[in-house]
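**Student:** What follows is a set of structures to go through.
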Structure 1
Amino acid sequence: MRRRLLATYLTLIGGVLLALSVPLGLAYTQERTAELLLARRADATRLAELAEGAIQDSDPSVLRAEADRYAWLYGASVEVRRDTGTVLVGAGGGVPHSAGPLRRALAGRTTSHLPLVTVFGPDRVVIAEPVGSDAQVTGVVLLAAPTAEARDDVLMVWLALAGGAAVAFALAVEAARRLARWALRPVDELDAVTEAIAQGRMTARVPDTGGGPSELRRLESRFNAMADAVAAALDKQRAFVSDASHELRTPLAVLSLRLENLRPHLKESGADRYHSAMEELDRIGTLLEDLLTLGRIEAKGAARAEPVDVVAELAPRLRVWAEVAEAAGVRLRTVLPAALVVRCPPDTVGRITDIAVDNAVKFVPRGGTVTVTVTDTAGAGAPGAGDVLLRIEDDGRGLDDGELTAARDRFWRSPRHSGVDGSGLGLAIADELARAAGGTLGLRAARPYGLVVEFRLLGPGRR
């Protein structure tokens, strides 16, 4: 937007400068051409008066002397012809053939205009003056006047105009830059704050710097008010979920304890219903714990990054998960570097790995494989300089395109997995953890089948 605004300003300013400079330059060129015509036509008139006497007296000596002197003094060419076309006097070399001025002079008309004297114009211009009266023209004076001095004057004026326009344009560029920066400062601030809020920093607000148009400053103020209202609504929602979850934990624990106490009094025929009730209580307990976890993550927002050895954080967890996977008949493979230190919130990579591996072990059939890979995209460069990629891939049934889109929604569960324990909040929690760490969580289908969960933590140069 800044570039477009500058381009608009500068186009208008450039158009104004051209509209001023070009007419001024043309006006001076016309004025200098008229000055040259008046000065040289006066000289031609004086020579015509001498030529009239020379033709009448048949003595061109005075005329020849004056023509030679004039040609030497001004570097011009002079030629006096009789009305028959014969040359009476010539000085300074030949005069370029010019039928138009000669014909007009023989008709008794003097030269009234010249072509514009421009930088790239002719070296000489021809001025013709009739000799004699209007009733009887006895000859013609042809004067080829040099234009070097006039062209130099025109060049200097055009250069001065161009230089002035360039200086004015440079000043206009700087003024336009400052004007655009002043006008767009509220927009830049709004852009930065909206990006911060989109990344989860709900406390970010547009500072009141006092710069920019009043309309945009009002927009900033209203945006801050809207952000405050949204943040307050979210805080109330989180507080409600957290309070409700906390309040439900106690009666849920009491209910679970009472059911446990009823176990010795159950008949054999009610055992299945009893176990179903206990499993449902466990599921509700898991759901409450996940809700509390999600609420805590959202309340904290972007977490403070610290140097973390990803491999050291994951290795103990993966050993435990290998035992869990083996008990479920699933093989867990790990591909880890020797060490990889990055800046991220502690325990983030481990918690995301727990969620992804737990899902994979639950949904991959017996005999399947889950592969956990950690790579540094910097390759052979400096360790930790690139993006850190945590990849959990399984060879289970996976998800279709529609399910991949909805999988990170809260409480979403695939209809195919309705019989598997879970709250539907795992990937939602992982997504919030990734956002809080300044990274991204992606889901895609594995080939030929299965699911890939990728957590990409942006490198230092891209945050």
Structure 2
Amino acid sequence: MADNARPFRVAVAGSGIAGLAVAIALKQHPGIRVDLYERATQLREIGASIALGPNGMRTLDRLGVANALVDAADDAANGLSFRNVSGYPMVYRHYKTGEVVSTDASQADKNILKRHWTARYYRAHLQESLAAHVDPQQIHLSKAFSSVAWDPAKGELVLSFADGSTAAADLLVGADGLHSRVRTFFVPASRPQWTGALALRSVFPRAHVAHIEGLPHEATHVWGHDRTLFFSPLGRDLYTVVGQVQYDPAEDTAAPGGAGGPDLKDLRDTAKAWASDGSVETLRGLYAGWGSLVKNLVNAVPHTELYPNSSSDSLPTWVLSGTTANVPAGRVTLVGDAAHAHGGAFATGGSLALDDAWAFAAALLHVFPPAAAAAAATAQPSTADLLHAVHIYEKTRKGHTDRLLRIVHASNQARVESLRASLRPGYVPETDQQLRARIRNRTDATWLHEHDVQASFAAAVREVERGGPVEQSRL
């Protein structure tokens, strides 16, 4: 432990779900100050709907974000989340008949607390609920991270922003998402690649679909031979519809449009930016050959946006250091998509971000417990302490997310290969029986949605400290 009269300063690049959760997880520590540096001019989340599994919901609960746990079924005015009352996290239906082909395992049967059941949100609402637990003075807008350097004379990091301003910190957390500038500053070659998947996402008032007879009041994933459609109620009387089509990222080809629908060769070129405007006519054309339930639903969608799906390779380490800035190891790390962008597969990105934030904070508190700060106002963790903390954090999370990235890359490649095969002469299309079998035999993601980050943290402490005593932090 080093001595210093000022608080220990944690700088977070980004104020999305991961960044806000880091600030919340550390807010009770008397010797730590967290500042979030956000490149946007206002605090707003870009995106459509988002799901949190039981692991993410437990972490929200652990962080004290009770306002995000309220279900719309219990409080229509204030409930931000929607849960399937059946206890099934997802229901899978056939694209033509609309019949239920499969469901995820019931969370009610697993004795998971109902407030921790898989929940679906409008992304902006979830961010707002987290931001309500962070002092606005800690959030600095229009601060796009540019670079960081180490000042050996002062023993501190110096962050530089695109507007020419600077800020000092003792530790930097990159929580700046898919196109993380913190990550690429230290690992320039680590840039996300388009997977070939393109989502057409919509969020709108539920009144637009209230007239549709037989519309299931549950999160539903409809599978066809070469595309899918997801739909679900959200909190605050909103509704979401998400269509997805697959391209070959190496070619100007895509799965063909629906009967009477669009030729999709040009669609990929319109998705030049995240959340760019899409065409509802294109959305409707994609599903023109599907059953009446889906056609009635997409015909009611008032607008849509395009989201190209991108993922990154696993980083060798989350202990970022070096470069010409001579940053010591242990002073910089990553959380959320900045660390492991996986393209949203299995709807687990939000939960991963929350668990990352909790694990990072737990590791920092392990080497710099609140009691130490209370006992000595000048106490500060040394670079060696911080390196130890980041190693614990990395051991807690990286193996878990590396496993996910391996599965995601294999799945993405399989979809692209299937598309390529469908365009070759002599291709034999998938039968209805094969489609149903594919739905039933889909990848089981229980290991993701019900992951126990607290147990992983305790195991990581034991492993990093080689069997030493575990002093699990309580957040």
Structure 3
Amino acid sequence: MFDAATYVARRKELTERVGSGLVVLLGHDECPMNYADNVYPFRQDSTFLYYVGLDDPGLAVTLDLDSGAQVLYGDDPDPDAVVWTGPQPSLHNRAQQTGMKEVAGSDALQATVQKALRAGRPVRFVPPYRARTLLRLADLLGAEPAQVASRACPRLIGAVVAQRSIKSTEEITHIEQAVEITARMQTAAMQQARPGRVEREIAGHIEGIALACGGRLAFPTIFSVRGEVLHNPFYGNTLGPGQMAVHDCGAESPEHYTGDITRTIPIGGRFDPRQRDVYTLVLETQQAALAAVRPGVEFRAIHRLACEHLAEGLKAMGLMKGDTQEAVAAGAHALFMPCGLGHMLGLDVHDMEALGEDYVGYTDAIRRSGQFGLRSLRLARALEPGFVITVEPGVYFIPALIDRWRAEGRWTDFIHYDRLESWRDFGGIRIEDDVLVTETGGRLLGPPIPKALSDVEALASG
């Protein structure tokens, strides 16, 4: 974790932004896989990590914004548990690590919350996304579980989003550490992806790299020759010559900051002419989008720029037709790119998504579209210095979507459906990098990761 002063400063800023009431920050508990003592690898709640930093289960914090009292709740280690866990720090020692002085047992939290409620004071918390956290909040509030989500505090959510959106220098250092590990994972996959191997062999190898480098996976790796399935969780296909594998992976640093990089790999070491054309289009689209990144620019405008670039290229290939801007405005391009261009990145791979995408990526003035494809854009608001974002255009040929749109007669003025028959087994291509928004533009984070067509082919065939 960072120095205690970092967490003290973050909590001070949160207090100033929210102003009054009792803030309750719940850490995570252990989560059993199939019985109580066999648990999933522990991952602390990201907002708790941001303000408290303690990476231990069973903790909570209250911030009394009126009195200034800050209390860490938990339990001291069971002396008998040392057999299984080794020596563990006391609750008081944990509090010192995060710059807090007051501690209390876990059971005391209920009384603190109930006292505030009886006094008519606002009890502020962010939306729970784990069932156990939701049930704990329901118990603390004396409410039905179904009522908890609606009682989450918009003012607190907005304050947390405002703070976590702007990455400090030390945060950027840890994101770059995660991207450096991710770069190793990507280059290893390019070298390992050979005809005859099974996807899970590559996925297992790159997960080992994350662990060996002191990290872990930020999310389940996507490594698939079925690249048209955007978040494909399946690893059972055997790699064949002439196929392409979409490899979307990310490491999580020891401080829990994440990387998120995608490359598309030619199996056998060479892209065929069609693959080269689409790959070049996606790469040029990403380069155009990266060049547009700067403070004050709405990310939805960069998304539209990328979509128009893709649509123009697909017209040149004979797959789309008509006026490019009209096609994109109508959403016809979403047959080939049915997703957003990118998202925030930080302690979560989709940073702060648990707080609500509309809080993170939108504003009162910039509302989410209901249009297919565009409604999946996670980030639309104007960029600010300190944002870390992904830029990840792609082109996907999804047979089920093609069939549905064609049967519905959708956007026939813009799409050559008859010419798509020979593309049904093409798959997909995505290229993704992580970008820091600076005062003057954007900076790619981490070391260079091969993406020029010739560089990818060289690694994949070497």
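Values in this text are rule-based calculations from the coordinates and carry no lab data. Everything numeric here is computed off the predicted structure, so don't read it as measured data. Cβ atoms are built from the backbone, for glycine too; each structure is taken alone.
**Student:** One of 1, 2, 3 was used to compute distance in nm of label points 7 Å out along Cα→Cβ at positions 30 and 334, and the answer was 4.5. Which one was it?
**Tutor:** Values: 1: 9.0; 2: 3.7; 3: 4.5.
Source structure for this number: 3.
**Student:** Let me ask something additional. Can you tell which of 1, 2, 3 yields -9500 when helix-only ellipticity at 222 nm (-39500 (n - 2.57) for each DSSP H run of 4 or more, over all residues; to 500) is derived from it?
**Tutor:** Numbers: 1: -20000; 2: -9500; 3: -11500.
Corresponding structure: 2.
**Student:** Continuing with this model, one more query. Here Cα extents along the principal axes in Å was calculated and came to 158, 48, 38; which of the structures 1, 2, 3 was it taken from?
**Tutor:** 1
**Student:** Here is a further query. Given that mean count of other Cβ atoms within 10 Å over residues 86-93, derived from a single structure, equals 17.1, which label among 1, 2, 3 identifies that structure?
**Tutor:** 1
**Student:** For structures 1, 2, 3, which has the highest computed value of relative contact order in percent (Cα under 8 Å, 6 or more apart)? Show your work: numbers first, answer last.
**Tutor:** On the way: 1: 10; 2: 20; 3: 15.
Going through 1, 2, 3 one by one, relative contact order in percent (Cα under 8 Å, 6 or more apart) is largest in 2.
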